[in-house]
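Dropping the structures in below, format is structure tokens.
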Structure I
Amino acid sequence: MSHCSFSLASYDNSWYNPGRPKWMIALWFLVGMPLLRNSLNPSSAFRRALLRLFGARVGRGVVLRPGLRVKYPWLLSIGDHSWIGEDVWLDNLAPITIEDNVCVSQGAYFCTGNHDWSDPGFGLMVLPISVRSGAWVGARSFVGPGVVIGEFAVAAAGSVVTKDVPPFEIHAGNPATFRKRRVIGETNHQMPVPSR
């Protein structure tokens, strides 16, 4: 049997600084996040104001649905007229930038942090995530650290996105891979009628 020096007891993330004092972080977790996630309040205007109060940059006409979870609002930027669906989790140890007219569907998870599996102390690694204008991140998708989803790109529902998605490309699967180009303006938006 080979000797392994791996030990979670040696884990040390003391170098990590979330960018705000401990009292503000505590206030966010105790008051801000419960108010943000509250399913009894359907108001996007309230959620926009709350995120801005804690330092997020949130544009005009942004739709924020109940159940949204944001780790650190001051590391979040959302452009104009973007939609963030129910139960989306923006786990932003590093900055997350969502540009204009982006749709992030229900239950998507944006993960900016990971661990170095080759490090005996399982060291923390953080990288930002960017979603460019006009893109769509489908329901229950996972978007990993350092990923850029390009302009008008699509990460299909349930995708595991660990690499950049180029502009106007549709990626799907686990891991997400190229499926086809996105063509805008040539789609018939009517749902097919099921046969009996």
Structure II
Amino acid sequence: MTTTSQAIRAYAEALPEGATLSAKELLHLGERAAVDQALSRLVRRRELLRVRRGLFALSVKTRFGERAPSASIVVESIAKTTGERVSISGAAAANLLGLSTQNPSRQVFWTSGPSRHLKLGAQKVELRHVPNWQLRAPNSKAGHAFRALAYFGQSEAREAMNKIKLRLNEEEQRELFGLRANAPTWMAKELSALAVSTNAS
């Protein structure tokens, strides 16, 4: 006879890497009390990771042993479940574009949802609430440039913009200019200057 723990483990193993689980999603496998107990048991046996209170994920098996799932995949899974918008942070975007060499000690993602912390094995991950305008084009290079500009702020905007221009092709520059709606005035001004220089070239 299959136990609730075994049923949950089998269900989790059928999901893609980084997919998250909560007790409410598992009630087809048993009563709430039994599901809660089974989840706690699986965490104690290190067969599941407790990402945060009430949220779990399965470790990924590799030929070198087990590892925590990728933070970006877990965050994407959470976003799909909650409906919030997420992107890499402005600091991560600046790093990705080669505008900064700072390597943050923890991974930070920007979100339209509430701020909270996740734990993936030894890795700490932060979801930080930001205004919706900072989440435009979450997966494009132009969107990352937009977030990097927001990260550097008004005092460093001109210098940052000059560096950003060198890292984007014409099409990406036009996409970046198109993201100016709802941006702060100082950002809109820098992006308008980008549009003028792009059209003049």
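Tabulated data for the structure shown
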read-out	value
log10 I(q)/I(0) by the Debye sum over Cα atoms at q = 0.13, 0.20 Å⁻¹, for residues 29-108 alone from the coordinates reads -0.31, -0.78; which among I, II	I
Per distance in nm of label points 7 Å out along Cα→Cβ at positions 37 and 141, the highest-valued of structures I, II	II
Given 2.1 for distance in nm of label points 7 Å out along Cα→Cβ at positions 69 and 165, calculated: source structure among I, II	I
Of the structures I, II, the one that -2500 was derived from, the read-out being helix-only ellipticity at 222 nm (-39500 (n - 2.57) for each DSSP H run of 4 or more, over all residues; to 500)	I
Which entry (I, II) yields the derived value 73, 34, 27 for Cα extents along the principal axes in Å	II
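Laboratory data are not the source of any read-out in this text; all were calculated from the coordinates shown. The structure presented is a predicted model; accordingly, all values stated were derived computationally and were not measured. Cβ atoms are built from the backbone, for glycine too; each structure is taken alone.
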